[in-house]
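Listed next: structures, encoded as structure tokens.
FYI, it's all coordinate maths here, none of it is from the lab. Nothing here was measured: the structure is a model prediction, and the numbers come from that model. Cβ atoms are built from the backbone, for glycine too; each structure is taken alone.
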Structure 1
């Protein structure tokens, strides 16, 4: 990415400079367009559920920017040797989630590939003055998360055939739950910054927020919600390769004070279709957490923002 030419446009409100979740382009004083794209290989055997999870994950970037999804295009890679009905179920799962989001699918593109892949390119709309970026956190604010952590280790346990049905079902539920419902509530509050927790893991995305704002952010690991089974599988070393990649990505820019290695592993656990992470003033965060919980949405205050210290991220 560093070799790509620098883009300069007065209407480009959010680009690639701060590793944000999507691009935002101002159309006029009332409307800006959000554009994002995401797709991946199957993480579950059920094609319909795979389609739901992949679409939920793709739509999430729009919510992370404070917007509303409007149009989506399917992105499909599919082997010629597989039954075409499998593809039909994947697309049906995606279409159902796009419909639930209040958006519409208007086409897409398919290529032949050795391994199935599916996702969406999504366009959303937002007011230019109400865009959530990942780089606008302020010292004194706190972090609030809207889904539990643990999909990476649970998916690894699934591949190792040791995950229980109860833990699998819960992970599937969270991965296929739209961030729309948390976003609809959070937009009523004075949010400073937002990101969704996906492949870089909690600590990796916090690092992007801290670096973008030249701040230090502390994650209080004992307040982070975990999916049932996540700690158990992490203790059993069901650690996906992405965890180590995420730790290497942050490198020397974090300091961990946690005693248990498996807790630190979970901080870097790569998430699929994770929750939203907001920063805002503590008194506002408490009210937001209460309203989210009233609507059966996870809402934990898990850390705080400070002026820049030696490291960008502290885990305690």
Structure 2
């Protein structure tokens, strides 16, 4: 059996190398990308522009309109876009609809991340993440669907995360928004199959971005803003232990090159045979995805191995029982 599996894997790799599907012609094709202020969206807009696409780049911060426009060719369009506001989405549609009646690709890239245990995070913060990471993309997709299905073989590319298939401690609200996006993407792909609308989901691990660079301060701010009773329940010792565990973890210390994400985004847009799911980098493909398909009780056990410090509330509970 092992020999058969090995042979299948070898033939699959050889097929991918020698019989890779041709790419589409880029000239005259419009690609709409949200979240182009920094990071993946910013870099992708510049790369696609150089490859001949007509890029439609949405940015959240008004000042970033001019700075990104200066990096793109004259055929690109940069505009202010807050995907949580329907009026912004409607205005973007009018702008795009004046330029083209056919959209080759919609890249739902905008996103935010607010970490913290479920007991720590504010409901408003969870709602904000869901609005940006999920409902904003749903609204964008629904609005631009007529332009996407106006031609055969258009595509929607949704930026998810490894947190879209495995829920890690401290990522409850973020994971919830990404799990929702994954489900939406699968339903969209199956429902729009008659139009041959391609739907790809990008599930990277930890990449070197502004988000990871500011992680230390972000974690400290979360703790400082907690109500006194919550801090008392968990305790400074637990937070300090958790803080060091996260900052010194190999997934943060060896966060990966974001270019890996850009490459799969390009493939999803340009290839004649885009994949349904992309897991760029070793973290997502070689560690977290295999971990996610293990029995749930075993995953719980593995994830709990690193926690050797009990919250103060648990210590108090145990001392009262003695």
Structure 3
């Protein structure tokens, strides 16, 4: 498919060279362009913008796709532009009659989901006019983008806030940096899962070196196949803290888990990491629900899981420990 899937209220199309009248309906409206151009769009600028979108689709497989109601009324556009290696810019321009009705968030979520299908896409980039506070609310509060820096936006001549949304791992927290397990990280994997204190409650007999290698391979394979893993976490100084992340269990349903090295226990880091992972599940994966479980003797994990809002669901026999373990579920907002 050359564009995102339809949403509940809209569907995406594609700009073509013959769509000048449609493009003029959007970018010829001064209310639409007041935050993206210093003087509005002239007829020539509209032609150039349309040509840019057509060229972008042909060259990179993306554009700011036109969006329509079921009755074929133009809502505006929302989409992507390639900005660098593994980085795409997300943007949207809506006609005024569709402002303040949740369309920008709804459409942007569909575009984020589309971007997740790109094997090379590692992050999305976005920016807004400094006076456009509704766009800031959408990017930061609704979509989960994180402020990175200010830069000059040439069409307006203004210093503009810029944001980033990782697509392959959660946002960093005040104390934690998320990475990716890769095949060459055997020493880090051994440092975590080779410690019997870490695996005491997730394996009846601990992890042998072969089991550690197998676990590392499983995490690498999970990321490639499903876009998620129990991501490794590091301090600002680069010290391995542990792992926290997701495993896909069913369409829209993921299991949350975490394993921390003992020197980082009882510091609130598991809860801090889990909050970041839950946010990723909601805003990037648009997951429907999460599950989580713990060893029946692990009261600390029970406390954390309940603090995160999970509700007890059932018990299940967990084969690695041969124990019946309580399982919890967290329904996620849509």
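Upon calculation of distance in nm of label points 7 Å out along Cα→Cβ at positions 190 and 230 from the atomic coordinates, which of the structures 1, 2, 3 produces 3.6?
Traced to structure 2.
Where does the value 5.1 come from, among 1, 2, 3, when distance in nm of label points 7 Å out along Cα→Cβ at positions 54 and 294 is the thing being computed?
2
Of the structures labelled 1, 2, 3, one was used to calculate distance in nm of label points 7 Å out along Cα→Cβ at positions 286 and 302, giving 2.2. Name it.
1
With relative contact order in percent (Cα under 8 Å, 6 or more apart) as the yardstick, tell me which of 1, 2, 3 scores highest.
For this comparison of relative contact order in percent (Cα under 8 Å, 6 or more apart), the top structure is 1.
Hey, distance in nm of label points 7 Å out along Cα→Cβ at positions 22 and 126 derived from one of 1, 2, 3 reads 0.8; which structure?
Only structure 1 yields this read-out.
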